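J.: Next up: the structures, one after another.
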Structure 1
Amino acid sequence: MRQLGYEPRIIPAKYTKPFVKGQKNDYNDAEGIAEAALRPNLKLVSEKTQDQLDLQALHRVRSRLVSRRTATINQIRAFLIEQGITVRRGARALRNSLFAILKERKDEISPRMSDILVGLYEDWLGLDERIASITREIEKVSLSESNCKCLMSVPGVGPMISTATVAAIGTGEAFDRGRDFGAWLGLVPRPYSTGGKALLGPISKRGNRYLRTLFVQAAQVILMRPHNWEKFSFGPWLKRASERMHKNKLAVALANKLARITWSLLRHERSFDCHRLTAASI
């Protein structure tokens, strides 16, 4: 399209729906899209490069495989419970004790059920291999990509979060400030106002759910090590916040701060430095 002199723009479908009139057909849809495109304050979707699409695909495939592995483990546990056998929590405990259970309880577990459990265990091993392979590929990308290297200097941010962030927003040009990026991730309270009274509810949970989950997990890891807080530029804020916030609320607040810091590093193309990074820049 650019070769023909046109500049393509990607419009979210939910923003064009209010402009569609009458029954759904191609003509009404095209008219609604054209009318929505004329709006001066319309929010557009930034175009992704091929590298971003490839990296995003790696994360999506890995997320799907992790979900399948979790479902397989839960199914093994469910079949054992039906046989009156319980195993303590944790995938490692189940892995280490499964064949011992099959050997010791062979009088209680039928040969057919034993074959089913062994087959599920082999599926589990196959999923482990595929997840490990994709994880190695993501780590390889994080070490070769300059933006990922900058993001990994942030506390709690590793190859998974850095590559997922770069795949989602590139250099962060779609956002004017870090606060907008935090809002896009759904890490800010949902506002509600009526009768001249403004209230703040739970977080909005809008935007990229996968990336939001990663940032919250990173925040929870940081909160598990309070002896390291003083090493971070946001350590004093974190210590004060921990005295007045519930741990879950504190994890979301810290995840929002980490997201704003990562956006700042992407936009300014620099690594995390507690002496240079100030509240004004995020």
Structure 2
Amino acid sequence: MIEVGLGGYLLWTAVAREVYKKYDKVSLPYENHGQHNVMVQSAVFQNNPHIFQENPAGKEDTFFPLQLNNKETNYCKQDTPIRALHRYDKHMIAQACEYYDILEPELKCELYFSEDEEKLTKATANTLEKDFILIEPYSKMNYTPNRAYPYEKWQKIVDDLSKDYQIVQIGAPNTKLLDNVTDLTGKTSFRIASKLIEYSKLFLSAEGGLSHAATTVDSNALIILTGYQSPKMVCYPQNNYINIASHGPCGLKIKCPECDEDALNHDEKEIIEKARSLLK
């Protein structure tokens, strides 16, 4: 079974948009679980005019079916306990669209925010300094540890940038907190965190769900890439990237010695310098 998380679902918002543009049909997302097809309802699909989220009973034929966990349409071709086997030659959105005869899709995900979400995000931003830097140091670790950048190096980045800017850390509850940050871990939903990126002077993150979400808003984002995945798969033209990998994509879900070595040997000053150049 191919595992799909929030970041994976977010990719399908782009596919649904491109499907609507080509076929003039709203998409019905589902996953196949053995003998049953199960409609997918996700927070990232809320308010999306291109994705149907109500009971489709009796109306299935009016929608465009999108199977999210099919290896023929998913960028992940095989998901084993040890390795996720990917196709590395093009962006994940383009791979999924290709199956539906859609070429050269726009590489941009979508979130549609409600008025209440807009107000809540603005209220949160108003509690922060005007030019704050938003960081999410930790990607989803239960899937793979190989997108991580060392805590000690993150701390050096924060120590430098916090001389001139308020650093706001977001992430899941019980995330290890860095020193010299304002703590918003566990205090925002994924959707509010995504919208908050728009208010930040810079968003700095490891590759993960929010690096995709940064494309849904007007953002200035710097994303750290490791050897876990190919840049061709995950990079968006509107984001900025630093690739610390010295080897090809491993796809390993267990600890990769080469990814570890790359992270330990990488000089965090490269990230600091790039961040400061984007803050000018």
Structure 3
Amino acid sequence: MFIAKERAALINYIESLDKQDAPVGLVPTMGALHEGHLTLVREARRRCQTVVVSLFVNPRQFNNPEDLKKYPRTEEADIALLEKENVDCLFMPTPEQVYTEDSTERHFDFGTLDKTMEGTYRPGHFEGVAQVVSRLFDLVQPNVAFFGEKDFQQLAIIRYMVAHYGFPIEIVGVPIVREADGLALSSRNRLLSAAERAVAPTIYATLKESKLLKSEGKSVAEVTEWVVNRLNATEHLEVEYFTIVDETTLNSIGNWADSKHPVGCITCYCGKTRLIDNIRY
């Protein structure tokens, strides 16, 4: 596995590839890798001749400095995992290598996509995501890029960015990978205490039960209220938001008939750790 820590090394590597017959796949990550990330890597390996993984904790997408400071970093373990997956190239830049003085500062307009859910509680987050992903696209020039569906709003925004800002890249969303008890895999899970880890699966269990309420004829408002109340009544859990939105527009719906593909998106604190999840209705 070739490891590039500087832009020049990555660019030289990419330029050495014959991309006419060999599609390049990119898996952007912030490290602290788990089986969810590795599922993205395996899908890239299945579909692409060359697989590039980036490992970069992007400071621009953290609106809370404490959140950035405590984000887990496990570089040596990450490298070992990626070598086992036969990744071709790992890009591990510093912020100075990503945000160079001569880099073009793009400004993105995502319409209403970034004005709800995560955009409400983490102002500037998706601008930071778009800045780093667009730079990675410029450097790697992938044919295909792979993102997890756990970050559902992020995936929708990346798809919008590619469609509206001229990136000739296929975006592949990969389904959520879960623990045996249903908890969505996340780098943040390792921050949970034993007591918090024990109750964290309640988040997905509640989402699954909410699908039954829909099938029983409960309204969007009734399902929403039930999910929030049940989780807030559980020790260690506190819902930041739960909203049922249209899959494409991310607009909240008032009635099930308002969307052919409704998705329930949640952010819930488990102790001090912020966890996200979603479910399709």
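J.: By the measure distance in nm of label points 7 Å out along Cα→Cβ at positions 6 and 78, tell me the structure among 1, 2, 3 with the highest figure. Could you put the intermediate results ahead of the total?
T.: On the way: 1: 4.8; 2: 3.1; 3: 2.1.
For this comparison of distance in nm of label points 7 Å out along Cα→Cβ at positions 6 and 78, the top structure is 1.
J.: Given that mean count of other Cβ atoms within 10 Å over residues 22-29, derived from a single structure, equals 17.5, which label among 1, 2, 3 identifies that structure? Mind dumping the intermediate values first?
T.: Numbers: 1: 10.0; 2: 17.5; 3: 22.6.
That value comes from structure 2.
J.: 1, 2, 3: which one has helix-only ellipticity at 222 nm (-39500 (n - 2.57) for each DSSP H run of 4 or more, over all residues; to 500), as calculated, at -9000?
T.: Working: 1: -19500; 2: -9000; 3: -11000.
Of the structures listed, the value fits 2.
Every number here is computed from the coordinates shown, using simple stated rules; none is lab data. Because the structure is a prediction, the values reported are computed rather than measured. Cβ atoms are built from the backbone, for glycine too; each structure is taken alone.
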